[in-house]
Structure P
Amino acid sequence: MEILKHISDLDKKRLNRLKEQHKKLHLMSIPICKMKAQVLDKRNKVSVSYEDLSRSWNRNFYNWQVCQQMTCSSNCMGSAFGEGTLACKDKDGNPGSSNTPHHLRTASQGYQENSGGLLHGIIVGTGSTPESFEDYYLESVIEEGTGAGQLNYSAVSPIVPVYDPVTKELKAEVIRYMLNNSGGTIGVNEVGLMVCLSGMYYTMISRDVLPSTLNVLADYQLKVTYEITITYPA
């Protein structure tokens, strides 16, 4: 198995110290997100693996969090998207104009994207432009299908949060498989996490650019996992 990257021991120690400080100070823990991308061969064995901390929460994510925690509307500071406002941009670059706070849709409301859907859940692309806080969609999304350069996206796996009473951690995983039925190799360079906010408003809250291309051979599949953890103070 080829390992492109894994989370360093130093980063793990830093995260543990950070979580302990949040618990001691009774501060709201930041959501720690890990992203893992694995290429699975025809026998469903991992041939290539990449894992790292996702450091790319974007403006959409911050604005959504602010609307939740401060109980304010998304356009209370204007409907334009950018510094000093709370609007989010959808995948087409349109700022949101809802008067209600942004709410993440739950699984029962259809958060798990159906097979082939690209509106919410995990999506991948070929773009390699460095990550930006202003990103609102992938640079070049890989479309659903069996044609050249396309992948078959499975449904997003059901999200089932798990709480550990010892570590006080609440953890959830977002998982999606993408099968390469195109007949050729497809290079993946970017991964995005799409969510559905209030009013059927679809937007991307994170975009991760890989340090090197992850090649998915014909008849192989790509498995992407976002692991999100919140630590409670008590």
Structure Q
Amino acid sequence: MEDVEIYGARVIDLALLADENLIIADLHLGYEEALMNEGIVIPKFQYKKIINRLEKIFQAANSYGKVKRLIINGDLKHEFGRSSRQEYKETSEIINFLKNYADDIVLIRGNHDNFVSATAENLNVKFCENFAVKNFFILHGDKIPKNFDDLAKNKTIVIAHEHPCVGLRTAERTEKMKCFLKGKFEEKNLIVMPAFNFIAGGTDILQGNLLSPFLKENIENFEVFGVENFEVFYFGTVGDLINLI
């Protein structure tokens, strides 16, 4: 499938284009160093891959009109505490890189983003708990704000946090494909974004055990849009897929 929209937002690979706003989420910069501290050694390839992918996404998004704002919907970095050396270097570099493509950059706080506010201030970018643009209310999704109903009134909710993917099974193995989810939360339209992280596998939505409080009910009715290298695959609902297992 090509040129897919979910509640009026266009899917461009792992990003969403909402009017002149490009939204990505869950980069988890510094993840390799965190794994190394646990004794797991892998090549540090993710940052370069993220940059290359973003360049292609901006090129595709700009074909619909100039992107004016880039929104990172939480978990720019990986460590819960203060930034590691890798995180500090990569977060600074990626913000400066993004300034070449967007006039405005917004960082939304994710549950991994402790101490990011100082970095945002130093780089002169906005750091906030949530952000609204026209018909969309964007927040990370690890918790529901106390004044949520007022903040999200008459808007489509866009969350991340869950790292959704769908497990595609063959006789010998399972491959995980990142996906967007389209559903409802308290009668409001809800979009769940995949992670822009190329190391962690993500949460297989067919196996349950979902993290976000926005996904505790009616997950079987959510529609699934798999994404792989700028292609979008419609899989029906979560319930449809579960029945096939």
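Ranked by relative contact order in percent (Cα under 8 Å, 6 or more apart), which of P, Q sits at the highest value?
P
Between P, Q, which one scores greatest on distance in nm of label points 7 Å out along Cα→Cβ at positions 24 and 88?
Working: P: 3.5; Q: 2.3.
Greatest value across P, Q: structure P.
Work out which structure the value 0.97 belongs to, where Rg/Rh (Cα atoms, Kirkwood Rh) was derived from one of P, Q.
Computed on structure P.
If distance in nm of label points 7 Å out along Cα→Cβ at positions 128 and 176 comes out at 2.3 when worked out from the coordinates, which of P, Q was used?
Derived from P, not from the others.
Upon calculation of helix-only ellipticity at 222 nm (-39500 (n - 2.57) for each DSSP H run of 4 or more, over all residues; to 500) from the atomic coordinates, which of the structures P, Q produces -6500? Write down the numbers at each step before the final one.
Numbers: P: -4000; Q: -6500.
Comparing all candidates, it corresponds to Q.
Quick one: mean count of other Cβ atoms within 10 Å over residues 152-159 came out at 17.2 when computed from one of P, Q, so which one is it?
That value comes from structure P.
Any read-out appearing in this document is the output of simple, stated calculations on the displayed coordinates, not a laboratory observation. Just so it is clear, the model here is predicted, and its values are computed rather than measured. Cβ atoms are built from the backbone, for glycine too; each structure is taken alone.
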